[in-house]
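The following blocks contain the structures, represented as structure tokens.
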Structure P
């Protein structure tokens, strides 16, 4: 059994390993793990009696609704499968809702979960329902809460479906944001469309043929299109678009999704603030440093060497900025994956000491604080420096 290297840096050929280096979904580019860990993982991977996990409950004051959107960009051909025609995206819209309305929102489709397990954990007998049945806290077709809220775009890691950051999306919506969680079609193990078809990853088999900078820039186009679609005044793609305050828009993402936050802000001045959760930045920040708009980097320790793309980004940013390192975390700590792996009985790598629940708490806390400060003007002291309540978080000082 293998595990990922402790670094964000990667050449194009290692992009897959960089994107999904959790213990459950083994990296393709790593060193050998201890024999005992391999035995434990084998046992977990053949256990057919695993029950679904439950995501941590959102911490905000509002109930959370969810709608699924199928968006078609008639003005852009799909960049990965041109024969498919216009670019199509599946988007989960999370929003503040009235409590007691709507029905339970499923985590993901069973077919998408099956493809995820088959691709990332070959030979496993863990049933797809153990993943697709993960308990969420949002409600399908819940009645929206009255008001207008900032819009946040969220982008997952390369090869991963959008569901990997559901707990973050739900928490932000519970705090008073409309959240668009975007699947980037043909870039992950499986995206299910309304007709029941689940499209697989067209760019995963030969990552050398698809430069990561190109994928990062393509994602920026996806995210800007989503903004266009859900904020269009005449024909909005979302029936509750009136909830969105289009003057307050932010973007965040994990891994390559975090890198895409940079490109989105570089090309779309409507986006006022951004967060990169542990993503190497392949297409650099422009010389103008995002025009002085605020940006936050939050990631796992990488040893004595810094990720050069983060160092370059840090030096180019001219506005408010933070670089946070979370002790004891790894690349997947900023997603739902550790929560799922813990429930499935698959141990974390031995050098990952942060618990799954604590990792979710830290990610939620600092991302929410960042957007509260920059989209709502609410002072957030934890962004000013180290906090005794969160000793795992250190601040880059240069």
Structure Q
């Protein structure tokens, strides 16, 4: 009989195999100090492009005041228990009502975490007779939710409407043959890696030909897109046609928690059947009150979103003018595509951090194909023109080193041992 632990220790996985050299620097780094465009990393100030603090609310004075006052008044324990049993409050219900109104939906339900919420949401919506059709580049929380689904699922090529319709046809044929079940389509408002918006308008148009319900994960669109900040659906003019709108508080709201909004009767069904909320402790009161304040700022201070887009536009235009490939992003998420191996990327990251004081996230194999590097920059309303200027200089100079092969001749730094 095999020992489970022995098997695990023989293979730490594609990322875990580098843990000794990477831990504390490339993996599990520690950013310290107040959240903002500049923070401390290993005791030195860095310009940070890795935080989804889109609107700069993490350290907004009104937010900090609301968080502190709520913690002082209620503590972190209240309310105790799951909401269905003993953990409900007027404030939880107020936040749900305000989120629903903000998203132009009838009702909403709070979720403790975005990742956990999406996994459980898929589980509560679909049974083994239902078919799920989803985008190939869906977030990991969607993929993990699909792994729990006992029925069929069909994936369509990323943002490929023609292939989407092909998979819809397959799903429709299967449903008609088994004479039971329905179709749930899942996509994203903004894809967090590439920054491109999901084809919501085109997907919704196919409702005229096919019968399906649409669930949109708009974690990166909520608060950043649309006239009021209601997200990608509002920006594309199809918010009414999104059956269930899902987002997290971990991005624009700079907080913890999530929600899903939709028809009142369906939200009520979810409320009484979603296991991750029925069997988990309710969101603590300071988070609920803090999120009410954050939502109020989203509604009443459009200048925050305007500043975010001003910074994103300057960063993206600057990168394009310097010849960088930032793909098809039509959101504030800013990917920078380069060619190179994992070894070169490792040296380049350390060069950016140690010699240019730029901290940003990098994606390499096995997340993307070998020979490619993606730097993922997240502009926020907190960044300054000087942050952007210095970052553009750093990227231009390190790109020249990458193209010249300089990083190939440098030994891979083992920063975790420093």
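None of the figures in this text is laboratory data; all of them are computed from the coordinates on show. Since the structure is predicted, the reported quantities are computational estimates derived from the model, not experimental observations. Cβ atoms are built from the backbone, for glycine too; each structure is taken alone.
Quick notes
- Source structure (of P, Q) for relative contact order in percent (Cα under 8 Å, 6 or more apart), computed value 17: P
- For mean count of other Cβ atoms within 10 Å over residues 153-160 computed as 17.8, the structure of P, Q it came from: Q
- Computed 24, 55, 21, 0 for P(r) over Cα pairs in 20 Å bins from 0, in percent - originating structure among P, Q: Q
- With helix-only ellipticity at 222 nm (-39500 (n - 2.57) for each DSSP H run of 4 or more, over all residues; to 500) derived as -12500, matching label from P, Q: Q
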